[in-house]
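Each structure below appears as structure tokens.
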Structure I
Amino acid sequence: MGSLDQFESVFNAAAKEMFRPQPVAIGRVLIVHDLEEAAQDDFLYLVKGFLAALEQDAKLEWRMFGGSDRFPVKAVLDAVEENQPDLIVTYRHLHCDAVDWPFGLGAHVDVLTQATTTPVLILPNPARENLPSHSLKNTDRVMAVTDHLAGDHRLVSYASEFTEQGGTLYLSHVEDATVFDRYIGAISKIPDLDTDTARDQLRARLLKDPNDYVESCRAGLAVQARGVRVEGRIKLGCRLSDYRELVDENEIDLLVMYTKDEDQMAMHGVAYPLAVELRETPLLML
């Protein structure tokens, strides 16, 4: 390696992405439901309790849309346009015959997450039984999920906003081991490169950047004086199974992730498989 290339590598390695808090303004919440009138107040009370962290600094305006009579997807989109909410709250399998169907989220929810720019909070269906004991009680254990943690300021800011005062925010990042192994396999076929050195240094580099970013998030969020503890969960593995394991072992109350992709209409990256698989975990989809 030439001296100029070596200098550039050292310079790039020293450059770190620092957390920059982004504004999160949630004043109006729209709850979309398919409940009988007698059950609507109880559900509103449940949602308000679960999202108590949002009312620590401001009073929210709560609006309800829906009912037991079946309504089309377009009616939901019209309600969003009319109410202009900062957050939409709904649940899986809205107006579906099966409340715990293991395939998809239901047409209404699928469209909501992709056809609006408003964050959507997806809860387990109210008719679902056998939820974990900690489910829907509070948000003192929140996890942000991404395959590119360093620089995801908006994701971290939203996850922090939804974390109760004194709670724990987990920042998770799982590098895909299959992709990593494929690149190492290609490197092993290049005589001029030492495979063992490349494997060790590349793994260390891939994990160092998100770990450094977690440290900057810890420092950046500390100045907000809300007492939120920040913990990193960074690893090389199989994304779907590892994220599921992280959610279970840390008893996560709320999972925060991106769902929009500029290049496609379908959900972003690992978001949809996670959303379908984690049927007992509330999901905030940005």
Structure II
Amino acid sequence: MYLTRHQTRGGPRWALDDRFLPAQFELGLLLQLPKKAIAGFLQSIPLAESASGSLLPPVEPTQEVWASGVTYLRSREAREAESTVKDVYARVYEAKRPELFFKAVGWRVVGHQMPIRVREDSRWNVPEPELTLVANATGEIVGYCVGNDVSSRDIEGENPLYLPQAKVYEGSCAIGPGILIAEAEQLRDLAIQIVMTREGRPVFEGATRTSQIKRPLEELVAYLGLELDFPRGAFLMTGTGIVPPTDFSMQRGDVVRITIGQLTLENQVAPSRPARA
């Protein structure tokens, strides 16, 4: 079962398996249900015409996206190499408690074929392809989508306390193209691939598998909900195992294509920041 969100003349509208759901359908209400009830509930809803309109991020405006850090060995090694405080990353990789941080509220998220950005005050910007979990209000994993945790590596490397500035800015969080309803067990060994092109030519490619994540997916979600309530569900990026070389940085106009399992998210780096109103 596959949920997508579309822009229509009447506003955003959800679809199930490429057919529109009723206009009043809300993902946040669906995610109030227990996992075992979600598939049956979706199957009981009468569907309308075939879905049309450009894809929107499969996140509603008031929902939150959080992220995990240093969950792959490759990510730990890369951050140690770039940081002036190397032991911070080694310690969090080995620690019982994972690194979790806020990434974006729903209205800031961009979707498939929408522009991502690089910071104007950064010289080293990279994509971070990440399995993104969709959890219901009680912290059960109900599905996944593709995430791109766009990051400014030089800002974070200068001082780990700058992480919010390195991670949270306009166009830094891409999620899409939709949500594939799935059991957590089905997500433990998915292929992750990234291809970046510049002027039509590949400039970076990488691959890993979700089986390389150090921590169980359920553990990451459990820590997120330890002292936080998400009554309309939450999205959790699970870290990256693909790290471009230190001499590589995204440029404006680059196209980033990330495939995880059956889903592909594609975004182009915006030429510049939109003018302020």
Please state which of the structures I, II yields 0.80 when FRET efficiency 1/(1 + (r/R0)^6) of positions 60 and 188 (r between Cβ atoms, R0 = 35 Å, to 0.05) is computed from it. II
Which of I, II yields 35 [percent of Cα pairs over 30 Å apart, calculated]: I
Structures I, II, by distance in nm of label points 7 Å out along Cα→Cβ at positions 52 and 244: label with the highest value: II
With helix-only ellipticity at 222 nm (-39500 (n - 2.57) for each DSSP H run of 4 or more, over all residues; to 500) derived as -12500, matching label from I, II: I
Of the structures I, II, the one that 0.55 was derived from, the read-out being FRET efficiency 1/(1 + (r/R0)^6) of positions 20 and 124 (r between Cβ atoms, R0 = 35 Å, to 0.05): I
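Read-outs throughout are calculated quantities, based only on the coordinates presented, and are distinct from any laboratory measurement. Quick caveat: nothing in here was measured; it's all calculated off a predicted structure. Cβ atoms are built from the backbone, for glycine too; each structure is taken alone.
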